[in-house]
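Chemist: Alright, structures below, take your time with them.
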Structure P
Amino acid sequence: MVIGAMLVLAMLAMTALAYTVSNQRFARYDQDTTATMSAAQSGIDDLIARLNRDDGYYSSIDCTNVALRGPGVTGNLCGWTSATPVGWLPVSPGVTGPKAAYFHYSIDSSRAGTEGTITVRSTGRVNGKYRTVEAAVGKGGSTDYVYYTDFESADPSNVQAYTKARVDALNATQKTACGLNGYDSALYWWEGRSTNGCQEISFATGDTLEGSVFSNDSVSANNPTFTGGFLSANPDCKNVTAVTTTWKYCLRLTSGTYSTANFSGVKPQYSTALYLDDTSSAFTAAPGCHYKGSTRIIFNSNGTMTVWNKVVNGGGSPTAILAPGITSLDCGSLTALDSTAGANVTVPDNMVIQVGGASGTHSRCDAGQLGGTGSSALPLGTYTKALAAAKPATGTSYYTYDATMKETTKYCQEGNVYVEGTVKGRVTVAAEQSIVATGDIMLAGGLNGSDMLGLVATNTVEVFHPYMARVNATGSGCPTASTCKWDDTNPTESGTGAGAVTGWPANYPAPTGSTDFVGIEIMGSIQTLQHSFYVQRYDKGTGEGQLRVDGSIAQRWRGIVGTGNGDTGYLKKYVYDTRLKYAAPPYFPRWVNAQWSQRYFGEIRTPTALKN
């Protein structure tokens, strides 16, 4: 019995020992596989640190970086061949050996220009175990937010927000406070501008912003809705207190009362300031189609676009700059661009359409000078330079023109582009002067497809709102007397042919999965590098419905889109395109003070060649 009991106890002990040894093996396995994932992440972090030290690090192979070394590194000048062994860097410098943690990574920078991201594959190795991850690394930009502004006041250069007399009446201190003398000299935050005569703008009841909102300024609001978070660089926002409609100190204080908003339960946060970079000159060298003088584009849902670029606007033969791997690019012939029908060409996919200013004398656009015929022609009135220069003809008592087109920045030889239609492809439209949305700008595949649009203007991005001024013939016996003349010094906005023009901006069918509504829709990322996004003649006519942007908006100064709660112009509905978290339109600008960071991350199968 004693021997039997001892045998049973021995068997139990051996079973326990075997179970313990087995668990140790599994625990060791779990520990090693967890450690390899951490090692792979260390490789991503190592690359990010190198990029933040040298912004162009990805553009060539660093032969001194052991973690990059291997047999499959194409385009290297390091002498690495198919026989070169895989290089591994220890996670902890100086800690080596067969059981230590190492990483190796490779870089694909082919999308750095077109999407602003670098793809990194990093493999961690610990004690003979391997795990590999793939990540997109990129620099932050305005596409991280549905809405960004630097100044919440109106742009002092906007002649529709500030009359010349009003600007002239401001003293030097006031002009500086409103930002008129430059980006670095301006005073931030409403509290610094409150007595300086700046035109302040407020979000209104009925405005909805779906996505994260960022302002370097303090925001004025009359109960709009913010659904995705709100960040301000106003230092007072560090002291935010829990009052759900004001979140005191993060919105503007006016006359002792804070503004109100529906923050959807998401507490506002303070953040360090982010700054736009004026990189407009860089677009002249970007691959794609380049035009001179005012240009009109209608995008077609089949991947083509109709382009007008008339010689009289200063336009000539366009310049086509080829992207790597592209052998030819048709941007339209001079004859077709200058014709009534325009040139029908393929959208330069993953490239840009850039419009610059033309040399020579600049002048106002005549009726029909921006392309199209009949109902498709932009409504510029009956004005022509020849008509305005001559005496009123017999039986002609007035002519009309779109009041906005009299602004010198809209002259036909300026670098302006007029855009509408349905975009198929990935493209960024860039203007040396301004971009004017003459109608809906839709994406053929909607917000779940691969199509993507960027609108980048050095000056402004504007919503077309033609409003006709009327110039009457004056003098005794008009319009038949020889003493008649045109009174262009006091045009009126009433009478035959004057006032708002119906049918504009033009409407286009919403893509599958989207809903049409009253107003205008822009599916794209908007960035004005020096000025604002606004509606032309926003204070004229009646309410136009809703201005909807599905994408992102970034502007130096706040732009005005309407008055009251939609009495004129538009109410706002801005919805973030979540695809922008991982990619941006081609060659889209980034923050001046952006840092490289990990945009997305996922595990993939480890290549057999790395398991040596």
Structure Q
Amino acid sequence: MDNSDEPEDLLDGKFVFQKNKDGTFNKTKVMCTLCGKMLSFHRSNTSLKYHLNAKHALVGEGRSSAMRQTTLTEQHRPLTKSACDKLTSTVAKWIAKSCRPINIVEDEGFTEVLRVATGDSSIRAPQRRTIMTKIDELYEAEKKKKENDLAATNYVALTGDHWTSVSNNNYLGVTAHLITDGWKLKSFALTCMKTEERHFAEAYAEQFQTVASNWAIEDKTTTIGTDSARNMIAAARLLSYEHMPCIAHILQRSITMSLADSGFVNALSKCRKIVGHFKHSPANTLELNTEQENRMQVQQPLIQDVPTRWNSTLDMVKRLIGNKDAVTAALDQHNHKLVMLTQQEWDKLQRLESLLDPCKYVTEILGGEAYVSCSVVLPALCHLRHVMEVTEDDPAYVVKFKTAFKTDLASRQKNTNNEWLKIATVLDPRLKDLKSLPKSERPEVWTTLERLLQEQSPRARRAPQAAEDGPPKKKMSLLVMGSDSESEEEVQQPHRALHRYRAEPSIGMEDCPLEWWSSHSGAHEQLASLARKYLASPASTVPCERLFSVAGHIVQKKRSALLSENVNKLVCLTNWLKED
């Protein structure tokens, strides 16, 4: 039935009648404005409502409130108090873990997201004060877990370093490293505290001592790892802990010193200018991207090396070599003052890449905090010395670099804690053969290990008891030592323990030394205690570097006025939550 009068829309405009060619409307056919489907109409909206509920549930009508899916605009039952508290705690945890600014809760878009996610159109985002309260509670709860971890262990290793924020405030970062009873290596932040004293050794030593005291680990701390700055070395001398200079820092300094006086200087200077040509001009970057696309290469920017950024020289060289043709073609399009690399210099870069690749590999191994790294130091340095051996095929500039690198690294290695590193190596079941040491030094390592076993034997650890009016404790201990009823047996015990350990087959380098100790600690109880002590020390201060990377995300220009105690809480909390 046709009707020339324009009929009203159905269901709030969700359906319209079909229009005929002559301009009239067919009242027996309707079209869904949401999907364009044609439906029959017989003066009843039942079939139309069924279509909406079946195909467009979010905007449909016609079902009872108990049977149909709710719409975005409908008001749901408000969340319960417990659900709101859980939501607030989750938001606080997300902000802390992901380094988000606290004022994100004041964003209108954030409130809208909460309303859509919860279905409660009346919900409001938590206030900043509430979020900070939740973060404080979360910090205290996580801190208690770390205190329990520290209380349950006998040995803790520390690393420390300083960092300057965008607001020119100085912070001391300290991380703790320990091996649990279940033979798992744990690493976490202890503090990122603001310091105002000048960088004197006495101030550094006092700060480290304060951190150890606050966490009740003064008597458990074994080593403290720092960089090789003079004030840090002097501060370590004032402490009762063993000092572990950062091996990664040492390695990078050797690379820098070797490059400064080598045949690669001119080639690297040209590389930096070429990279700067593209990085400082969007138009030049676009030309490079076009040339990369023409050669079916991934469009990737060039890398500029930075003296303080480890391995950045290698990354710059690698990226240039990989884009050699695209870079050359892009530079050939315009007149410029750049001096291009000659073929001989490109060959030099290839050789430099092969020289620096092993150094980067070693740096990455030594920078780990989720696995044992201290015991790998001596084998890693031995590997580098082998790689840097001069061959007959080496040109003069390569010989010069290798010689300078080996000489500089050897001089710096003398200032490391070699005695600690040797014991850590022999306690690693992968490396106990000590092949990384000269044969003349290996017997001394086993002798030292035997002495350490004797020092921690039950009789040596036993505190002599004496009456108040009795002889001095020192003389009583001499009497005990003079008794030979069990002395020979006690002397032989460490020797037999070492013999059993040496008889154990070594494991592969891909195996985990802590898993081996977990399954063999019962048979080597005393050695296992030493393994927990020595293997927990990290080889580098990279954990602190990662801590400062987190701090840089938190203390941005817009948040430069953060209170120092809040900086400490947020940095530590972010570090702790990422362990979960």
Structure R
Amino acid sequence: MGTDLTFCSRRSPVVCLHGCAASSQPLASSIGLDVLKRGGNAADAAVAIAAALAVTEPCSTGLGGDAFCLFYNGNTGEIRGINGSGRSARAQSLDFLEGRGFTAEAPPSVFDALNVTVPGAPACWCDTIQLFGSHKLSLQEVLSGAVELAAVGFPVAEVTAHHWANWVSTLRDAGKELGGDLLIDGEAPKCGQVFKNTALARTLKELGERGKPAFYQGRVARAIVDVIGQNGGVMTLGDLGSHDSEVVTPLSTEYKGVRLWELPPNSQGLAALLLLNILEDFPQLRAAGHNSADYIHVLVEAVRLALTDAQHYLGDPDHVTIPVETLLDKSYSHKRAQHISMDRAMERVEPGPTTGSDTVYFCVIDAQGNACSFVNSTYMGFGTGLVPKDCGFSLQNRGANFSLRRDHINCVAGGKRPYHTIIPALLTESPSKGQKTRLLAALGVMGAFMQPQGHIQVLLNMVEFGMNPQQALDAPRVYAHYDHKTDQWLVNLEEGIKPEVAEELRRRGHKVNGPVTGHKRSLFGRGQIITVGDWWNPTVTQADGSSRVLWAGSDPRGDGCAQGY
């Protein structure tokens, strides 16, 4: 098939029968697996993992951020989603921001308190349990593992320690200090250092006991409003108290007999589907060879078109009309694909999104065949770096994604959700009429605007090149983004992609950066995959029972692992 895995798989895929959890922290994966063994289902385990990651990886996720969930019902084959993103403060209009002297050319700092949107993650956790959980375990029981982890302490993992220190330094360089709840003697914890967060343990315990009111009303809500107000923001108790998740119908598209499912806007799941539709017009991808110059050229050009469309059309559907059906029509992607020439990069494509940031993605499949694909984020590391008093978490800066251009679809407004980068995904067979949709995989790759690109690259690694889930995550990746400093699209190539490929891409007119090595490889995101059966392997005829074996992989760019039983 032309596959060249010079970047070898570093570990075997995890194989198991009864249940599997994959996340960016081994302690969190273990807590999720424990919930499965105690009678919980995939949704229960996913929320347990989300809470554990809020403890172990606060430089990527937490209660002060947002979350999105996709759930596959193993009994019915139905797929439903939860949009757990929060809205801006109602007082935060464009007129208000302009009155403070901010413009599209001079917006607030990305770490400004004005970029705090209502944290949607706690409500999403509660609603995931209520709508999709087994109801055999209470929310308190689901969160108990994370509470204990925060109260007793845990040793900080290597990659997490690196990013923790980087984001603390970044905040200090911006003239901000991170709250003491998330530091040890004023410093980021080092790898292997035991870290406790008793304030977060208390907040998680209260959430388990009282549910959403414990966060959106009372002590925690007042602390959130106080710290935002002290730093120039305008969020109110009313903004927090009126928040709720939204149950949504996922979007999907078909590619060579498989169907990719993503969440609708304001999530950028639409970008992944647009990208896959454009690539369908290039049936020679497999023959071109994995990470060949032809393959990467087509991928990057398609990314430029898909992300430009996303930037142009994607916003809060409660505030704007988004032509989703038109954009996902295969005739539209066929027209877009005609812009791509094999021998030369496109001369002019509108600026797209800039480079990305931190998030956690994780997934669970249980013994009943339910799957939960989940993503949780505070956006740029610790978000704004604002830590509500005695709460143990930082507040996101998701509002930095708003535009301050009055005619832009994603223009800031009061009570509006911004263009949102975080996207979980599911993969199914394309169902025959009247038959139950068969689950193939839960998958995702974190990393802001890398996410749709990551989804598609790992999907193609399996569908086109027959890689198992671990190989599909291990293989070197490509990340294209718009560089405003040079006013050009930049193609980042991870170590393991051949130097002659980079040279050929430059010859075709691409601005190439690479090879990207070491901790800088975080640019390419961190993913998790669990598949049902080895459908991605074209050489194996499945023996009796093998179709129900779970295969899982966890990204080597992170600290995590997949665990099963």
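No lab work stands behind these numbers, since they all come straight from the coordinates. The model shown is predicted, which means the values in this text are computed figures rather than measured ones. Cβ atoms are built from the backbone, for glycine too; each structure is taken alone.
Chemist: Given structures P, Q, R, which gives the highest value for FRET efficiency 1/(1 + (r/R0)^6) of positions 43 and 451 (r between Cβ atoms, R0 = 30 Å, to 0.05)? Mind showing how you got there, number by number?
Modeler: Working: P: 0.35; Q: 0.00; R: 0.90.
Structure R comes out on top.
Chemist: Which structure, out of P, Q, R, was helix-only ellipticity at 222 nm (-39500 (n - 2.57) for each DSSP H run of 4 or more, over all residues; to 500) derived from, given a value of -16500? Walk me through the numbers on the way to the answer.
Modeler: On the way: P: -4000; Q: -16500; R: -10000.
So the calculation was done on Q.
Chemist: Any idea which of P, Q, R comes out highest on Cα Rg over 2.2 N^0.38 Å?
Modeler: Of structures P, Q, R, the maximum of Cα Rg over 2.2 N^0.38 Å occurs in Q.
Chemist: Given a value of 0.45 for FRET efficiency 1/(1 + (r/R0)^6) of positions 139 and 243 (r between Cβ atoms, R0 = 30 Å, to 0.05), calculated from one of P, Q, R, which structure does it belong to?
Modeler: Working: P: 0.25; Q: 0.45; R: 0.95.
Value 0.45 for FRET efficiency 1/(1 + (r/R0)^6) of positions 139 and 243 (r between Cβ atoms, R0 = 30 Å, to 0.05) corresponds to Q out of P, Q, R.
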